[in-house]
1. With distance in nm of label points 7 Å out along Cα→Cβ at positions 38 and 150 derived from the coordinates and found to be 1.0, which of I, II does the value describe?
2. Which structure, out of I, II, was helix-only ellipticity at 222 nm (-39500 (n - 2.57) for each DSSP H run of 4 or more, over all residues; to 500) derived from, given a value of -6500?
3. So percent of Cα pairs over 30 Å apart, computed for just one structure, reads 26; which one of I, II is that?
4. Please compute distance in nm of label points 7 Å out along Cα→Cβ at positions 62 and 94 for structures I, II and give me the label with the greatest value.
Structure I
Amino acid sequence: MSVENTVEGATEITRPSHLVVTMFGIPAVSRGGEALEFSTQHAFKALFCLLSTPEGSLEAETLGERLWPDAPLSRLGQRLSTMTWQLRRALGEDAWRVVRHPGRFEFLADGVEIDLQSARQSVLGASPVDPDAVGMLNRAVLVPWADEPWVRDIGAENERILRQLERG
């Protein structure tokens, strides 16, 4: 999608800025250097839950358990519908990236800059290995949710990658 702007008689084509997602340290999402605002922590956290998987996809029940661990399953459908609306609203022009399939959610991350994925790609199969990327993999991820099993799994995968690098 492009937008035409006319400035003093000249036509300029601009493209929407891409999303940047920070998973190391304090999680953040921005577009064009501006932080995106999420109306609820559930919508914000849902994005990171989806991005925590290699395929960007989670079963609806798994996502619901991560967002509302103590909530009855009978209310899950409505909660997930509301969260989906909130997440898409926060993403604005990138709302299309959130796809709800029967029983499953997906985030289409092509073209999204995600620090975790970039660091992993920079060390896996790279020769020579990027020392900055190695340093990134040593950092904590998603600090506000660090005690949750799915976040610990991300850290464990980073540790596995680092051990693999040490073995050569």
Structure II
Amino acid sequence: MAAPASLASRIEVRMLPFRHAATVRRTVASSAMPGEILQGLDLVETAIGMQGLAPVGPPFVRLHRLGGELDLEIGVPLAQPIEPAGDVRPSSLPGGPAVHVLRLGDLARARTHQALAAYIVRNGLTQVGSPWECLLGDPERVADPAAWQTDLYVPVAPGHASPTGSSG
């Protein structure tokens, strides 16, 4: 199934800078995802505050595994590494090319990821890492999920596309 023209026309490749990050990793059922994200962000915000650090971009959720149970990495980008603190660990967001799209609303997650995968194949790219999402704005202040805006990124490199995104 092809992506609607409005979604497909918004997909582009962006060059991203490398970013340090502070994250927590969770394996959760999809129904528990919203609560786990909020809890994870609370832990990260506390840890970076105690170390005198501040985010240099919006919070993100990296999707290491989708399916029955989700393997999530919840965090914020930083200008410098964080020292481990409890469940909060140093991580990073890769620099380099990434396929990007702005998703409007929260209900079209699967369709949006399918459109990104199709774009990658169609353009002869290879997914080289786990995708991540950055929620723009505060979901606790925007009650209507249809009004949410989320940046989605998939790190890529030129080459033969892999349908699973695993390139070794």
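Computed from the coordinates by the stated procedures, all read-outs in this text should not be read as laboratory data. These numbers were taken from a predicted model, which means no experiment stands behind them. Cβ atoms are built from the backbone, for glycine too; each structure is taken alone.
1. Of the options listed, only I reproduces it.
2. Label of the originating structure: II.
3. Corresponding structure: I.
4. Structure I comes out on top.
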